[in-house]
Structure 1
Amino acid sequence: MNDKPISAARGWTRRRVLGTAASSLAIAAVGSFPMPAIAQSKKLTYWGGLIFSDDANKLLTDTINAWGAANGVATEVVMINQNETVQKVSAAVSSNTMPDALDLGLDLLLLLSRQDQFITLDDLYKKIGDAQGGWFEGTDRATDTTADAGGRTGIPFGVNGNLLLRRKDLLEPAGFTDAPKTWDELVAQAVAVNKSPVSGLGLALSNVGDANVQVNVLQSYGGRIADDAGKKVTIKSEETRTYLTWLKDAWDKGIFPPGNTTWDGAGDNQAYLSGQAAFIANTGSVGIAAKKDDPELYDGSAFSPLPAGPKGTISPITPQTRAITKNSGAQDEAKALLEHLAQPEFMNAYFNVAIYGPVLKNQEQLSAFDGTNPILAGLLNLAKAGTAPAYPDVYNAAWADLSSNFIIPKMCQRVVVDGWDFDKAMDEAQTQGQIIYDKY
């Protein structure tokens, strides 16, 4: 899940994350390290991803403009709401009006890489990685577009993804000081604090994106959506049966909130922020909302990657990247800008106001990740332990289609709501899944 402006994604009003003035951060970030000198005087248009932090949006804009002024490059920064990026980019591709460089998520990077819209950046990717301790494995694996474009087309700058949010103020008095390491431990902790008005386990089992966390649980139990070729659906298996046993046992303990099988996209957010769930799996945006609207809840919360199953941890990251378009007349300038934006001084300032996890190993040493901010601490752990999207399955169009049709959440509903036996529920999911995969 990409972080989006909370007003668009969750129904929350826009808010400032930190009180620090973004302009002063931009000046500090630009002035604290040398910038590659660009001799030509050209114009460079940059489309930045508008996120929920006004400070982060202003910092990016100010930093790009300050870099341009220092290097004789006229810059134009246009901040695009991430919910509208696909629409804006599609129109720009059709009219041949793409910017020189832009921020974009992994799905759009892969799609446009297949359409030959970007230049390859292998040398720059290696240069940045070599200078900063290398790239985290999950980021490196997820953003490799070589099979689609003949090389890497994106420079990652941050990751997000679902974190496990927990009420440490309830769990620690019950004897649980650490995050649950496994899904079984999660259920045990949820049971211990499952007392009205708090439900222990606020995981969505409805037809919404948040409920696709159940795909990650299934995979951590060894279940798969399809084979290694990404063609034949393999949902029905003994590993999926074991996962469904875990789910049904948890359901029968009464730890899920009422209505979680029919929640809309904000259901788990509202359950947590209203104090009615001890655990949810969501992005850091929920923590941001708590920090502003309910500081006591924020202080009583902790953030960690998703737990592990018998086959390991499946905790997908969602990388954000920067790319340079093939129709750009300022490709060298854009490369220098992307290298500039990857420097530790700017990224430390940016991480502090934009809730992303790191992508480079040396970024772990930045003060942004010193543990003071629990959300960033959780995102650091996610960046280190996180897995590439869909892994160990193949991340392809069929996978995306199956996910958007909520085949696994619907299988869960068959078991916990309709009372179907595991074989009947798996058979339906297997059949529906193969129909989707056969389209591709």
Structure 2
Amino acid sequence: MTAPRARGPGGPDLPTGVVADGLQQVVDALAARLGRSVAVDDGRGRLVTVSRHFGDEDDMRVHALIRRESDPRVMAHFRAHGIYDWRAPGRTPAAPDFGFKARVVCPARAHGVPFGHLFLIDDGVQEWEVDLAAAAAAEVGLLMYRRLVIHEQDGRRRGELVRDLVAPAATTRALARRALGAELGVEGTAPVVTLVVDVAEAGHETDVCESGLAAGVERAARDHGISRPLLSVVATRAVLVLTGEATMTGTPRSVATQAVAEAARLCRSRVVAGLGRSGVGTDATVDSYDVALLTVRAATMLPALGDIVGEDDLGVFAVLLRLPDDELRPSLYPGPLRNLLAHESGPGLAETLEVYLDEGCEATRTAARLQIHRSTLYYRLGRIESLSGVSMQDGNGRLALHMGTKLRRIVEARSGGRT
């Protein structure tokens, strides 16, 4: 079996929570033997497990126990003393200014990969106790390695299920739906919502983005109570399928909001999310996925819509974005809009037209949005009618112009602002 590749100074990402894999027993046995509290982190400041306390805890241990992660000052203290490069036990001094006692630190490693650390509060820890702690840390490293392998295998299987749930072939989708019930207990009548999260500006570091995207989306799912997320991540795209209670009103957007924030921070790039519609039945996932692809495309191409876009946010873009890419060119604009653009001589006539139509032809709101006087607006509207050949009193003409202005947004976004 190949050891997993480390992902940064703290080692690979690990599943949170203590499962029945013997880790808690090792920690509790060491604590009972020494009469000292024992804590294990994952190398990224997140508490994995802790024994009962013996009155030796400090403020920062209590903070980690409550928050399940270390105070940033503790992490900085550890970095300053280089513990993330240690291969043998060592000691770090106290930091009384923020209530931190000295620590004995034993790296938890396996197959050359760092998985975290085992900590004792150093109030006179003797060398024989350090030896026992180091032996326990080695066992912890192996258990954390095993946990990671199981977690990654399970994650790969869930990724396969996601890909099959949105596959083109109906038979593949049906088989995946049955497997979902058998393996994860998701009933065929459970509602589903699909989220697509994309790194919009990945640059050339695709592997870094893939790792950051996976970590960000998974963290968001777990923070919303989804312990085994149905998640597939390939390159710069993540597909997350929410089922059951996770599809309730507001939850998908909340998950997407956190996922975008987490992934953007880790990838150092703009990240966007598209929300699918909720549905029930064998093909609900693929239908939801189709909408999510549309909405994530809208978020990518049209930043004005925001980084998280749902179907209700699209308006007329729900129709226009389904046009084939080779149709997205200025020649598709309606004739009146082409006339306006060909002869536009004043400042911002096309923009004025779009805002005026967006505001339901209400002059006061339009002038306020454009920050111009109403007399200036009326002058521009006159020019627009003259150049386009369409009266603003003509409903069909206004509709054609409005659709045209939205199509122009897409064409310019696709061509980088060049038409």
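Every read-out reported here was derived from the displayed coordinates using simple, explicitly stated rules and does not represent laboratory data. Computed from a predicted model, the values in this text were never measured in an experiment. Cβ atoms are built from the backbone, for glycine too; each structure is taken alone.
For structures 1, 2, which has the highest computed value of Cα Rg over 2.2 N^0.38 Å? It would help to have the intermediate numbers written out before the result.
Numbers: 1: 0.99; 2: 1.30.
Looking at the calculated values, the largest one is 2.
Supply the structure label, taken from 1, 2, corresponding to distance in nm of label points 7 Å out along Cα→Cβ at positions 165 and 277 with the calculated value 1.8. Present the calculation step by step, with values, prior to reporting the outcome.
Working: 1: 0.8; 2: 1.8.
Structure 2 accounts for this read-out.
Between structures 1, 2, where is FRET efficiency 1/(1 + (r/R0)^6) of positions 133 and 333 (r between Cβ atoms, R0 = 35 Å, to 0.05) highest? Kindly include the intermediate steps, with their values, before the conclusion.
Values: 1: 0.85; 2: 0.00.
By FRET efficiency 1/(1 + (r/R0)^6) of positions 133 and 333 (r between Cβ atoms, R0 = 35 Å, to 0.05), the leading structure of 1, 2 is 1.
Computing FRET efficiency 1/(1 + (r/R0)^6) of positions 301 and 397 (r between Cβ atoms, R0 = 41 Å, to 0.05) gives 0.65 for which of 1, 2? Each step should come with its number before you reach the end.
Values: 1: 0.65; 2: 0.95.
Derived from the structure labelled 1.
When helix-only ellipticity at 222 nm (-39500 (n - 2.57) for each DSSP H run of 4 or more, over all residues; to 500) is computed for each of 1, 2, which one produces -13000?
1
Consider the structures 1, 2: one of them gives 10 for relative contact order in percent (Cα under 8 Å, 6 or more apart) as calculated from the coordinates. Say which. Don't jump to the answer; show the numbers that get you there.
Working: 1: 24; 2: 10.
That value comes from structure 2.
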